Structure I
Amino acid sequence: MTRHLALHTRTTTTGAVIELTGELDHRTAPEVRAALPAAGLRAGQQLVLDLAGLTFCDSSGITVLIAARNHALAADASIALAAVPNHLHRIFRIVGLEHVFPTHPTAEAAEAAWRPTTS
């Protein structure tokens, strides 16, 4: 069975929004990892990962979400997750990642809640 992931990146006044649709696993995680530098995240901005369309996420997918957080922090930026599906939110609670990632119901809510990071 072939797993598919669609990735769409857009730039807003707060930073980059990466929308993920489909399955995030060991086959598709490298695509997300490769998209991080191309997002053009700058200091003080926010990276939003919109997970509304995510239908599956394995441990490789969780690892790439953590890599995205590390990428944002290295750029002196922040990260937020939007529309985290229930199946993934449950895993986040179990492993303690709900304390690592700010979450919002939508990408627009994440953008509205954004506050520039300070150096």
Structure II
Amino acid sequence: MRRVEIEVGGWEHACCGPELHRFTNVEWTVVPLPSGQFFETHHGLDESEGLEVVTVAGTIAELEAIQHDGSRTPITRIPSGRALGGLDEEDAGDVIELYTDRVVDVSDERFIATVEVRD
């Protein structure tokens, strides 16, 4: 197995991204960059739109919030885009640090999901 770090967030997640938990199986369309980074997309992008896209399937092993300074904080879950935007009456959208239960400032709404994939 290998691990792939995939950035989740921004307008795509705010629009209609689901809640994400560790140990959940996912199959995502991602945009790979020359730098080696991957960005999750779920808006039907395909290569005809000028971007290379690939599918990554595996299990979410870790979730992290990206802070303003670029550092990362391990978190318990990524709330849905609706919850993060304050539009979910049943979910306050709090992002909680994994080991301290501290609420994390995620005003940039950028996250990393580390996905274990089978080779």
Structure III
Amino acid sequence: MGDHVFVLTHRSPGDWPSRYPDAPFHFVTGGLEEAVSRAKQAAGGRNVSLTAGDLAGQGISAGLVDQIDMYVVPVLFGDGIRFFGEHKVPNTMMENPRIVESDRVTHISYDVRT
């Protein structure tokens, strides 16, 4: 996961951070833009990632996403969570994909056009 994990939440975790001072979690209540800004600062030029689902959808809508990575595996679950959650994303153009095939998974990466 990396050195730091920024958890976007609507409420403070109380005394949890003081009880687990070595945990890599940083709780952010100020919104997605603040969480991404703090993550970028902590990353020091390295990549910052959002989880799929509503956070990714919100990140795309806010213009905070510059690359989308998808991993396709040969399993059908029948149902699940949409890749961008229930969040409606705007029409977003992407560049040509980079595709890497490996054992039982296909990695697909798209740069988001700006």
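Values in this text are rule-based calculations from the coordinates and carry no lab data. Only a predicted model underlies this, so the values are computations on that prediction, with no experimental measurement involved.
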One of I, II, III was used to calculate helix-only ellipticity at 222 nm (-39500 (n - 2.57) for each DSSP H run of 4 or more, over all residues; to 500), yielding -2000; that structure is II
Matching 44, 28, 23 (Cα extents along the principal axes in Å, computed) against labels I, II, III points to structure I
Matching 21 (relative contact order in percent (Cα under 8 Å, 6 or more apart), computed) against labels I, II, III points to structure III
